[in-house]
Structure 1
Amino acid sequence: MPLLPRAPGHAAFAFIFVTVMLDMMALGVMIPVLPKLVIEFEQGDAVQAAIMFGLFSTVWAAMQFIFMPVMGNLSDRFGRRPIVLLSNLGLGLDYVLMAVAPSLPWLFVGRAISGIVSASFATAGAYVADITPPEQRAKRFGMLGAAFGVGFIIGPAFGGLLGSIDLRLPFWVAAGLSLLNAAYGYFILPESLPAERRSAFSWRKANPFGALTFLRSYPLLLGLAAAAFLSRLAHDSLSSTYVLYVDYRYRWDETAVGLSLAAVGICSMIVQGGLVGPLVSRWGERRVLLAGLLLGALGFAILAWAPRGTLFLVGIPFIALYGLASPALQALMTRRVGPPEQGQLQGAVHSLGGLAGLIAPFVFTQTLAAFIEPNSPVIFPGAPWVLAAGVLLAAAAIAERQTRLPPR
């Protein structure tokens, strides 16, 4: 039984913040070593390892796409607390499996399970919506975004250091972080969704297609979800093509790439952790959402046309300010459904994010390949960023239209 009273508030949010940060750290510590472990299993065959690692990434995103609605609906039925804790426990045990995996198929199974149990991010978002007044949700969603940033800055650096000692060590550390978080949460995390506000679980709703049906039942919500999907699609152009682009155009080495990505992470933390709350309080969620999308489009345009690496760096603050959009958009969407459906909403939106994660790598890498092909009629390596800017402008147009009317 929990030792603290079940009255959600600042302490409960602090736990969710730490949970998300530790989850992202646990994922991040594997980033530098997982590809090398795959190469080791492939006896040094880099080509085959690249193919397999691409499959690993695709399967992880597919599991997120499929299981985000399941986790969200389970949390609407049984409460947020058990789903968050079971996810931490599942991740910890899964990292142990990956640490001792004797062959590539076992590592593949571990990666697939990781995609399933880490789908509780939808539950974390629903928990925040439960315990936070509507006017403060954008600020707290922004702080969750900062937790993502902290995890992804610390995790890979820590993972690289541990991986230099032993390739399996980061997996053991990730397991320890997740299991300790589960044990700590068991004693201090209160439930945020009272029994009388819960809804029945249904497989008809707990799948990606059911999630789309749910969004369609709220016309204004569907439009905002479309804007969220496009925003995530544009965002994933960074993870898909950033390293390839700066290597091709500016010949940056690993140190330059790492420092620039660290700068992106630090700027994003400042924006989401420090600016979202004050700006939303002053200008409202709608204006902050539209400003974030438009500033992001400007940032991508700078990346596309920067002739030198120093000018490319000018675009990073604008890309960071793009981080204003997601918390404001999440807050607007939570206003349009009641407490029993917050988990279903978060599951549906995160499922669309998983779909964007499946599509983006192919779309943006192929765009880059097409415009740097020597026989191409137009050589323009910035084409993926122009495409991302266009996607964000489309998202801004949809969001502007959908937010003219207040939630009903």
Structure 2
Amino acid sequence: MKIGMILDNEFTGDMRVENEVISLTEAGFQVFVLCFNYGKKESYETFHGAHIIRIKINPFIKNKMKGLANTTFKFYRQYWSKKIIQFVEQNNIDVLHVHDLYLLGGAFKATKKIKNNIPIVSDLHENYPEALKYYKFSNTFPGNLLISIPKWERTEIEWVNQADYVITVIEEAVERYEQLGVDTSKISVVANYVNRVEFSNDVIDKEIEKKYNGNFTMLYVGGFDTHRGLESVLKSLPLLKYEIPNVKLILVGKGRNEDDLRQLAIELGVVENVDFEGWQLPEKLPSYIRSSNVCLIPHLKTGHTDNTIPHKLFQYMFLQKPVISTDCKPLKRIINSSKAGIIYSSDNEIELASAVKFLYDNPEDAAIMGRNGLKAVNETYNWKHTAKNLIKLYKQIEESFDFQNNKKFDKP
């Protein structure tokens, strides 16, 4: 069976997609990935036996089209429809695996024009309509005038019901879709757990470890946007820098509000306590994590963050670092049950500072939390464990469809 993945980003770098590709190829499926090329990648290459096919595009144009995906200007939907039709026909694709809600429109449009009855697997990484309430591009001109969140909410229900199969990243998301009237029997949970084999193969960068030697470091890895809660982390630093003179906040990543965060650091007088490290290659992340004393997930508690789970949580835990996180439902459940860190109230810099100070004053407790995190990852929160659901889904699809005659088998 040939699986065609649709991704509106460059490959590689997205660890979730990489893990899925590796697991599916190891299970004997043929995997083709159609993705973007912003100018520096090869137009074609292989990855663990999968075929990576890249479309060259200017990222600025891509982001503009994506922002208009569910407006009157549906260029993105039309663009992807044409690309998917060509991709399916050239590679004899049997199943489309579509990453993220906003690509489903193009996939549905394409399958209407393709003769084959191709099933669609919708891989939903997040509650996208809710996320739009916090993304900077949808809350500033002209996005705030063109993008309708109520329309996206209606579209989500329509498209998720239309998809043949649905993948979510956490159990809480299944509960949400059930409340929206989606048939939960077609939903599989494939969580953003860490791939211990791939992640542990990374080489440690001694220069990064040397750079932060002697500091008490707080680390955040990931994208920058208002829903990430990084403002509260910066606001905790004036409370901490006199209690912990060598405190250093390391921000690894980039995003739309980086300039705002840099300005906030100036206003708070904590520029010397913050390092903006920018986007880093995935193979460097273990070095940053190992160089930290505590690792942070300060995401604001919203309908978005209550229904997703970040990959970094399990990377932190795997490398035995205590995690300080806000009280988003999945984060609170996992961290508390595994005793791998401390939960604080969303957007509360006072509670955050208190948690950091506790771990600074109690290194033995911090070490215990780190060991608990590793134990939980080894027993439950690892990719090998959750990948079983992905393989089970595709075995089910393989058994359910007669690909030669382009139809779904009738249930007995």
Discussion item. Say we calculate distance in nm of label points 7 Å out along Cα→Cβ at positions 198 and 262 for every structure; which of 1, 2 gives the highest result?
Written reply: 1
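Upon calculation of relative contact order in percent (Cα under 8 Å, 6 or more apart) from the atomic coordinates, which of the structures 1, 2 produces 14? Intermediate values should be presented prior to the final figure.
Working: 1: 27; 2: 14.
Label of the originating structure: 2.
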Worksheet item: Upon calculation of Cα extents along the principal axes in Å from the atomic coordinates, which of the structures 1, 2 produces 70, 47, 43?
Response: 2
Worksheet item: Given structures 1, 2, which gives the highest value for mean count of other Cβ atoms within 10 Å over residues 238-245?
Response: 1
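Which structure, out of 1, 2, was helix-only ellipticity at 222 nm (-39500 (n - 2.57) for each DSSP H run of 4 or more, over all residues; to 500) derived from, given a value of -26000?
On the way: 1: -26000; 2: -13000.
Clearly, the read-out refers to 1.
Read-outs throughout are calculated quantities, based only on the coordinates presented, and are distinct from any laboratory measurement. Every value quoted in this text rests on a predicted model; they were computed, and no experiment measured them. Cβ atoms are built from the backbone, for glycine too; each structure is taken alone.
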